[in-house]
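Bear in mind these aren't lab numbers, they're just calculated from the coordinates by the rules spelled out. Just so you know, these numbers come straight off a predicted model, no measurement behind them. Cβ atoms are built from the backbone, for glycine too; each structure is taken alone.
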Structure P
Amino acid sequence: MKITLNRVNENFHFELKNDRGHLVNIDARPDFGGNDMGPSPMELVLMGVAGCSGIDMISILKKQRQEITSFKAEVEGKREKVGDANPFKDIYVVFSLEGTIKEDKAAKAAQLSFEKYCSVSKTLEPTATVHYQVILNGVALEK
């Protein structure tokens with residue numbers, strides 16, 4: 001896996017490309033001197049958690065022949081100062097699923113994602129705790 005970065009402007013707007021040619025723009029917020037031309041690197045980390053666990057959960061539920069009509073996630077990160085850096089300390093993920101899905105299967109899919117499969121959250125595990133909740137057809141599931 002390889003990523004290349006190209007500076008787009010005189011500030012912090014970068015274009016990143018993977019080895020398959022997919023492009024992502026990142027930037028800093030205006031209060032940090034950026035032009036807000038894309039998400040920040042830390043926002044991309046949270047997007048990575050959502051995307052990675054989303055792929056896991058949908059894959060698991062499809063294999064179990066569950067009918068997913070809607071799948072959404074909201075991810076929020078809480079940061080803590082460590083020296084001069086501000087890494088994530090806690091990450092909160094809320095999945096909202098709709099469809100003909102058994103509660104136990106939805107709960108197990110989330111558990112398997114975070115405890116076994118999601119490489120992004122496993123990478124963050126040494127420094128951040130990932131908390132998750134599943135809402136199925138409008139009802140929050142118990143863990």
Structure Q
Amino acid sequence: MTKRAYQYRFYPTPEQAELLARTFGCMRFVYNSVLRWRTDAFFKEQKKVGYTQASARLTAIKKLPETAFLNEVSSVPLQQCLRHQQAAFKNFFEGRAKYPAFKSKKHRQSAEFTRSAFRYRDGKLFLAKCDEPLA
């Protein structure tokens with residue numbers, strides 16, 4: 001089975017743009033908070049935290065009342081940002097990269113939706129937690 005990756009250029013409606021902006025913000029929040037947690041564990045306790053523990057941390061963060069906004073966006077991009085963070089840590093520990101940096105709003109923002117988070121039917125792209133198709 002061959003896997004394919006597609007990139008789409010679309011022009012979102014104001015509601016869709018707002019959902020994407022929330023998704024980017026939530027991804028940045030999750031990445032930075034888990035990075036802070038992992039950094040503290042590494043420098044204070046000399047403990048390496050893997051993807052499984054980071055994913056469990058995300059679940060715990062989503063259950064907190066002050067972070068209920070994380071449930072308004074698809075969970076797939078949030079999990080994907082943790083996978084990207086895990087790859088960054090792997091590259092760091094193998095000496096191929098610097099220590100992972102915190103994410104900022106100022107740079108390019110993107111979200112990765114895996115196969116389970118979107119569907120493409122009749123020339124229309126439907127994202128998870130978005131009621132109307134993207135054009």
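Taking relative contact order in percent (Cα under 8 Å, 6 or more apart) as the criterion, the top-ranked structure out of P, Q is Q, with the highest value.
Can you rank P, Q by mean count of other Cβ atoms within 10 Å over residues 42-49 and just name the one with the largest value?
P
When distance in nm of label points 7 Å out along Cα→Cβ at positions 18 and 34 is calculated, the result is 2.8; to which of the structures P, Q does this value belong? Working through the options, I get structure Q. Hey, helix-only ellipticity at 222 nm (-39500 (n - 2.57) for each DSSP H run of 4 or more, over all residues; to 500) derived from one of P, Q reads -16500; which structure? Label of the originating structure: Q.
Can you say which of P, Q returns 52, 36, 27 when Cα extents along the principal axes in Å is computed?
Here the read-out was taken from P.
When distance in nm of label points 7 Å out along Cα→Cβ at positions 26 and 122 is worked out for each of P, Q, structure Q gives the greatest result. Please state which of the structures P, Q yields 2.9 when distance in nm of label points 7 Å out along Cα→Cβ at positions 10 and 90 is computed from it. Answer by label: Q.
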